[in-house]
Structure formats: C-alpha cells, structure tokens
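The data blocks that follow each hold one structure.
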Structure P
Amino acid sequence: MTTKTDLKNFTQDELIHYVESLGQPAFRGRQIMGWLYRPDITEFSQMTDLAKEFRAILAEHARISRFEDPLLQRSEDGCVKFGFVLDDGNLIESVLIPEPDRNTLCISCQVGCAMNCSFCLTATMGFTRNLSPAEIVNQVCAVSDFLRNEPKSQLIGPDRVTNLVFMGMGEPLNNLENVIKSISILTEQRGLDLTSRRITVSTCGIAPKMHLLGEATDVNLAISLHAVDDETRSRIMPVNQRYPLAELLQACRDFPMPRRKRIMFEYILLAGINDSDEDAHKLARILRGIPCKINLLQYNESPGIPFKSPSRNRIYAFQKIVRDAGYSVFIRSSRGSDISAACGQLAKDKKS
C-alpha cells in the first residue's frame, strides 16, 4: 500500500509545488495551508472552497496528521507535561509553562538526544531519530487544542500558545532542515501565525550550523553554555571536544541578528563544578563583546545522576558578580520538577 503524503510536513511553498504536481493552480496550495491549522480540521471534505473532485484526489493521496489523546501530567505549579506517541511507537514530550500573560511551550525536535551531556536525563535515552516537521508542529497544534478546550476557570494564562522554545528532547541544530521548515509553518500567517520574536531555538553548541539558522530565520538563539573553560565543559558536555569554547563564542559573535536582539546564554549551576566566584568572573570575561543576556538555572536533580544544585546563597553570589560586570543576569525559576518536566528531565522509553 502506498503511504499517503502528510501535508503538515510541507511549508507553504512546498504545498504549492505539491498541488501543482497534481495538476492544480498554485493558489490551491495557499488555500490548503489556510485550512490545515484551523481548529478541528481533520478531513479534506471540510475544505469547502476546494472543488469536490480535488478533495477526493487529496483524500486518496494525502493525509492530515495530528496528535490525539496525549498522556498528561499536571504539576502543582501549573505546568503540564504532554506525552505524544508517534506512528512508530516512540514517545516524545512537550511542556507547557503557563504564566498570567503568556503560555510558553517547550517542544522536542528529536526522539532522545545524541549529545550525551552528563547532567541531562534525556541523554540517558540515547538517540533514536529526528522528528519530521509535522511531528514538531503537531506538538504546538495539540497543546493549542488543549488550551482551547480547557475550562476558562482553570487557565493560568491565555487560551493559546504565545511563546515557543526548542528546548525539549534533542539538539535542534542536528535536525536543522526540519526545524527550519517547522519554523516556516509556525510563523506563516496562514499556518499557526506565531511571531518569530517569541520563538527561541537552543543549541548546546553546534557552531558551524548556528550561522545557517540565523540566515534562514530571525528567531531568538539560546546557547547552553554551562562552563567557562574547555576542561570542565568537555567533561560535562562532550560536544565541546568537537566545538571548543573559542569556536563556539566566535560563532556567537558572527551570528546574524538585528542590533536590538541578544543571544541568551543558559548556565546550569552545578555545585562544586562550575559555580565558584572564579567561574563567575571568567564568565563575564569570555562573553565580553557579545550582545547577550544570561539565564542562571538551578540544577534539577535526577535519580542516577550525581550532580547537585548549589545553595540559593551561592546562586545569588554568582549572579551578583556577573551582574556587577554589566550583564543582564536572571535566575530562572524551575517549573514542573515534581512531574519530571523541568529543564533536563525529559526522558521516555519506547511505548511498550
């Protein structure tokens, strides 16, 4: 049996080419894009401005994928973790972080992760495969459906996804083509119509691909830094052995972005590893000249992983040193740790 083409894998330009291959004019592709991401559109028969004969052709050759019946876990702090079972039985996770003025969704781009960062629970899964554009975008669609159907009295934030971070399972720049396609769909007015100003892509430091991301999109960039010298960073983040700090920081300096934008550096504080006063002073030195903000993260401890979080006083002392050096430094509060939904805690096996 011939596998049907999933139209959610297509950007608008690709949809236009697809309908042209079926003998249809280009504007039909734009019409279909306008239907695919509307709530509750599951069948081509619902696309009423398409000719009935063309709808029948689409139904024969194509499909509209969606995630249904996600596994839900609700945190005491309002976060919601979603487990989505893929067609091949693998499972990925996304995390909704609601606040009164926004809903931030943390999405995955791979099943597992190949980066093997020693403090990250996702690394214990290993790497299985990349997600398709449809599998990336459908996380947003499913959570949007969830928010739309939640009783208004239970909503903490708006009834839609407003902010998006590629910080779930996987390394986005190792699935760059599909991540860029998904961003095109997410920001397309006829698609999900999100603004690129509220989309952030995080990388652990795949330096050669950072410029490609910046040329293809104008989303925000976040760097998982986590150490200020090559010896420490290579020990906790093996990617540093291939792309050491000097190369990574030069890629940050060369990253194309408007003057008003800043790169976000993420720095997980690990007790006795990277949280000393000397580390804080060196962090301020190595980032000099890079337009940036710094997020300090208290480590989310996980069973079987030996690292510990420093005390709050140590975190505040670290923040003060870097802030006194002239940087914007924020302490990011951990959300969803009671359901293993916090940073570095997403990890699932294949569906049994």
Structure Q
Amino acid sequence: MQRLNELAFYTLAGAPKTPRELLAEVERGEALALGSAFISERFNVKEAATLSGAVGAVSSELGIATAATNHNTRHPMVTAAFAMTMHRLTGGRFSLGLGRGIAPMFDAFGLPRIKTAEIEDFVGLMRRIWHGEVVVGHDGPAGKYPLLTMGPDYDEHIPMTFTAFGPNSLALGGRAFDAVVLHTFFTEETTARCVAAVKRAAEEAGRDPAKVRVWSCFATVGDHLPEGVRLRKTVGRMATYLQGYGDLMVKTNDWDTDVLARFRADELVRGFRGALDASATPEQLEHVADLIPEEWLAAAATGSPEHCVEKIQGQFDLGCDGVILHGASPGELEPIVAAYRTQRPVGRFDHLAANPAG
C-alpha cells in the first residue's frame, strides 16, 4: 500500500485518559499508510519527549514531529540530545517541532514569554550542535551558555518544524525552519495568505520555497462519528481556542470581535474552569454552540467521507503541501482515508518524504 506522506494525524488528540492510547493509534496509522504522526505537548500526560520515543519505538515507517514543544522548558543540550536520539532511533523520521506556547499559561507557570529572536537563535544553536560544532561562550537571545556540544562524532541534519500563527511567526518559519504547521480553523483566505507568507519569507532568505513544507492543521470530523463526539471535536475545540487566545484567532481570520465579546461574556463560559473540549458536558457544549457562528466552524472537513475528501483536497489547492487530519484518531479517520485513496492525484505527492519536514 502506497504511503500517504501528504497526510498526517495528531496522536492523543484532545484529552486522553492514558498515554497508552498512543500505541494502538500509531499501529492503526501505520496500517492505513498515513504519512506521519504529530505530537502536541501538554504539561500532564502528554510530555513530548516521552511520547516521541514511544511512537518511534512502535513504528517503522511513520514520520514523527513534535508540534509543538517549547525551547525554553529544557536546556539546549537536553533538547539537542532528545532530537538526536530520536533521529538515530527512527533512521531519520523525526522532526523537532517548536512553538511559542500559550502566553497566559506561561504567565501562570512563571515561564517567560517566547520572542521571535529567541526561537531563531535557538534554531541556529541546534543546527550547529547537531553538525558537531563546539559552541563556546554563546551570548544571544536564546541565552548565555559557556559551552554547547555533543562532540565531533555527530554531523547530522535534523529537520525542524514550527507551528506558526501571526505574521512574525510565519516569516520565521519560512526563513529558518524546514516545515511550518498552520493553526486549526483558518479560513480559506487566511490559509492562502499564510502559505504565501511562508513561501515568500523563504525566498527572501535565499531558500527554495518549495522545500519548506506547509501543513494545514485541518479539523476532520466525519458524520460517521456519534453526534456528541462531533460536537466536542468541533464546537468544543473552537471554544477552547477562543478561551485561550480568542483575540488572535479573531484577528487572524478577520472575524467579528463583537461575537468574541459575547462568547466571553456568557455566564457559562465566564465561569467555566478548564478547557471546554475536555470537561464540558454535552448540554454545555450545545449551549456554547449557540455562541459560535457556523461560518467560524466551516473551515473543517465534515459530513460524508466523500465530502471530507473534497474539503481536504481544497487545502492542497490553497497551496498547502500537507494536511494534518486534526482532532481524530486513525481509527476514526479510516473511512475518510479510504475515500481519499480513490481520488488521490496520481504522482502529485510522490516526492514527499515520510519525515514531515523532510
């Protein structure tokens, strides 16, 4: 069965009861010949390094990417060693993926908010360390380090991925990373604009824009799933994004700020503790659904498997190089993947490597 290196899934989507669910998901994802598994990080049972090792150990062909971990939660040498270990463990299937993190959470935990210059400096350090350089007396935006090295016996290129949202992040992704992951529920206009921004930044940096892979993170929730599950994966997920960084979502998509204000002012939303997609009851989610316009949820693959495929193919038409079928496990994606195979363009994606940033 030909591998679909243009398609990927997030393992442990949402709030899993146990990280062991990953094992069956990876097995099913590989059986479906999906291209890669992306790993999101949460400060609970979704620690990225541990999950990456688990995916690498129980797979033989899947590409793997953290999307994303944060550069300031580990010492640079710890992160460099994590990535090199994964690179060697998987025979080059791993991509270290970074992101900015969620500002309110960083504030609550006493972590400094991440700046663009810090990430760019950190990327440069990783590449130098992996190529066997001895970095002495580094003093830059990523920090001060007397010595950074893993020794001259290493000379590797490990692809790097960046989850990008705003214009500064998109430009950074294009000039410094090998792949960029966009956010879920981007409108078609936003997606096309973001792809163009990444490719333009790559070209301006003297890079081949075709070699910077842009991934659409596309909510994929077919109507073969129970209604309650669909509600949690669409309305619940959107509501959680609006809880965490609604201003950025609305600004990026040029949505009505009054709608966001009404959402935040709602008594249930205002008093809810935790993420709505993880803890809300079906009745609460039905209430929240009345607060979110249908057009805000339209940027997703929903309906029959055939309609989902049509929407997925639309992401490629907008310029994306890959589509992460977001919010669903491989088992939940099976009928959609089967339908996709019947309409997959012959030869269009044959050049893509399994590594999602390769």
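Rule-based calculations on the coordinates, nothing more; no lab input. Since we're looking at a predicted model, the values are computed, not measured. Cβ atoms are built from the backbone, for glycine too; each structure is taken alone.
Results, tabulated for the structure shown:
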| item | result |
| --- | --- |
| Parent structure of the calculated result 0.05, given that FRET efficiency 1/(1 + (r/R0)^6) of positions 132 and 228 (r between Cβ atoms, R0 = 30 Å, to 0.05) is the read-out and P, Q the choices | Q |
| Answer label among P, Q for the case where Cα extents along the principal axes in Å, for residues 140-179 alone, calculated from the coordinates, equals 36, 24, 13 | Q |
| Among P, Q, structure where helix-only ellipticity at 222 nm (-39500 (n - 2.57) for each DSSP H run of 4 or more, over all residues; to 500) as derived comes to -13500 | Q |
| Relative contact order in percent (Cα under 8 Å, 6 or more apart) from the coordinates reads 21; which among P, Q | Q |
| Highest-scoring label, criterion being distance in nm of label points 7 Å out along Cα→Cβ at positions 76 and 204, among P, Q | P |
| Structure (P, Q) behind the derived value 38, 22, 19 of semi-axes √(5λ) of the Cα gyration tensor in Å | P |
